[in-house]
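Undergrad: What follows is a set of structures for review.
Bear in mind that the values in this text are calculations on the coordinates, not laboratory data. Treat the numbers as computed from the prediction; the structure is a model and nothing was measured. Cβ atoms are built from the backbone, for glycine too; each structure is taken alone.
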Structure 1
Amino acid sequence: MASKDFERQKQLFLKNYISQAALERAESEFKATQAQANAQLAQAAAARTQSGFYVVRAPFAGVIAEVPVSLGDMAMPGRALVTLYDPAALRVTAAVPQSVASQMAAGVLPRVELPGLPAAAAWVTPTRVQLLPTVDAATHTSQIRTDLPAGLAGVSPGMFARLWLSVPLAQPAAGARAASAVLSVPLQAIVRRAEMTGLYVLDPSGKPVLRQVRLGRVDGNRVEIMSGLMAGEQVVSNPQAAARAR
């Protein structure tokens, strides 16, 4: 309104309807009104800046995993207010021995096993694998990171996962003793219950007994047994039938 009124006063002055003093008074009133508007805009900007101190904005769209504060707590620098994660940007991290890391097949993606998911969705092929170029001085292990594909249902941070690497089996030296041969069993003989991995072994009376074992490398449809099984022991290849026989 002040701008339009000043434009009208200038048109009247050009037609000699008002004096120079009247035009100067109109110009002075317009500048005063403009200064007041600028001051109000500055106050609004300051209010927006002040209100921004009380708003927490997430850096990305995700899922809130934890809110470690409660109503009435004081927000302080360095104190977490909200923990969130992006379901489309999850990864599995594992520590592997440096001897195994040096033998990893280049360009071959490992397989990720998620025992907490149904059997149909427990095996996942990652989209990218990254081997960090450092070795832990205490454990002599390297860290490997595998990015999971987006859209996996039921997967969240903190879940237990197994990482199966593609490493060639070492060939036995010529003239090696038979006792040093690799012990392996069929994959269908392996039993997984929660965090326990085992297989059924026949005792001297022929009764199947569930025994915990530690697995090694997978070669085709057979898997290496690192510990928990001795050469010559009989393994039940059908764990379901062995469970019913018990």
Structure 2
Amino acid sequence: MSAEINEIRIPTPAGPAYGEQLRVGLIALSADVAIERDFHRMANTDEVAVFTTRIRLREPNTEETFRELERELPSIAQLILPRSRLDVAVFGCTAASMLIGTPEVEAAVQLGREGIPVTNPAIAVVEALRAVGAKRVAMLTPYTRSVTEAAVGFFESHGFELSSVACLGVDLDDKHARISEELLLQQALALDWQSADAIFLSCTAVRSLNVIERLERETGKAVISSNQATFWHALRLGKAVSPVKGFGRLFEH
């Protein structure tokens, strides 16, 4: 005989839920194992919540496959809390955002989630660099040379001078995630950072969040990473007051 079920009548639930201060909708690449974890680490409170859906990126990563993501964004954006409040949407790919363009990314995402602010790592890094007063930047990417060339063009078009640029020639997100923190630190220190105002570590899929403060201590420069800058920008767009410590001086701004 099955157990008797006691149905308890309660008032309509109206208590606090996760993300009472800010709800961030994250569109992460299908193979990215870093950005979601990084966002949750920086949130570090139930008041700021991150809700993730995934978008498929064909491999290997090329300019063509990155551009293809634009047409999928409206339907993917619809999947994030479709009947609940959402405050900010994030498209979580640096290279694709640079190649597609910020207005185009925003328009595509808002076709799926109308009326909410949208950010992406490319424009977030631009805003972060401006916030720390950087005009001359040393940049390290895990990308191929051609994708890195597109990144150089993007930042130069936004008024930045690149003092030094290096790329690691990796074209798969799974391999991006396996680049060690020590290698990232070593290659960043090999840049011409002395003549730069800031160091930028590109790509949402690399484990750069853990090296930001070490690199800032060793160089005395502001260090910006894709995930750090994008979460910071989401907080600003959502007007959230949430202290974030341990991930660089950017959060002082």
Structure 3
Amino acid sequence: MKKVVIFFSAIFIFINPLDSQTLSADIAFEERVHNFGTILEEKGKVSHTFIFKNNGTTPLAISEIYSGCGCIGKALSKDPVKPGSSGKVTITFDPSYKSGFFSKEIVVYSNNNQNYNRIWVEGKIVPAEHPVEDDYPYNFGEGLYLRLKVIAFGYLKPGETKQMQLHFANDTGKEMELNFIVRGNSKGLNFKSPGKIGAKAKGIVNFSYTMPQSESNEIVLHLDPYVNNKKLTETLQIKILNENKRKQKN
């Protein structure tokens, strides 16, 4: 899949729990929470600078900034901030492949990670339209994209039933008719072909397989997709492993 999370700067994972640090009484942020408002994903990253004052009696150094989300980047004052002076922490948020409301906590560590403080960024993301390949990486041709090329049911005991789902997308501007035809023996397999799919529409095919009582081998089934009655060159596979065979191997 092409889903990519962009890191604007390295995020260092701080191992020690917060209860081993002390809440800083020296850092006074002008604001604790910044709301970006509505963010358009297609416009990319947004940034905000938090200003703080050193209310202590000794120079104060920001030693680390941590967020559990890789979507957060940061920049900070490199030099120690003198008592009574101000410093800054710039937070960059990447809205890529996100949508809706978000609220991200950022922990600001100071004095060699002995002290900490918290700030937040929040807002609402309006998602952009993404290429169909991001969620449906397998191009079967004729505008049909699938999320899987092999439907793996895993191990089943004789008589056991399991369900799986296949997500599909019509990336054309026209309605298509989609059908799956099983090659050979389809005993134990149940599903319903989608039939007509609207332009740019997406959907799910529910597959159910019951392992025959007399079966002792692994099962591999081949399904040929037909779009508008045209057989596609790509084939969908269904694989089922026999639990009894695994026990025999062990």
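Undergrad: Quick check on the output: 23, 15, 11 is semi-axes √(5λ) of the Cα gyration tensor in Å, for residues 24-103 alone, derived from one of 1, 2, 3. Which one produced it? Numbers along the way, then the final one.
TA: Numbers: 1: 54, 19, 11; 2: 23, 15, 11; 3: 29, 12, 10.
Structure of origin is 2.
Undergrad: On volume of the Cα convex hull per residue in Å³, which of the structures labelled 1, 2, 3 is highest?
TA: Numbers: 1: 294; 2: 155; 3: 175.
Evaluating volume of the Cα convex hull per residue in Å³ on every structure, the highest lands on 1.
Undergrad: Kindly point out which one of 1, 2, 3 the value 13 was derived from, the read-out being relative contact order in percent (Cα under 8 Å, 6 or more apart). Please list the in-between numbers first.
TA: Working: 1: 13; 2: 21; 3: 17.
Considering all the candidates, the number was obtained from 1.
Undergrad: 1, 2, 3: which one has helix-only ellipticity at 222 nm (-39500 (n - 2.57) for each DSSP H run of 4 or more, over all residues; to 500), as calculated, at -7500?
TA: Values: 1: -7500; 2: -10500; 3: -500.
So the calculation was done on 1.
Undergrad: Identify the structure, out of 1, 2, 3, from whose coordinates distance in nm of label points 7 Å out along Cα→Cβ at positions 32 and 112 was calculated to give 7.0.
TA: Working: 1: 7.0; 2: 1.2; 3: 2.9.
Computing distance in nm of label points 7 Å out along Cα→Cβ at positions 32 and 112 on every structure in 1, 2, 3 gives 7.0 only for 1.
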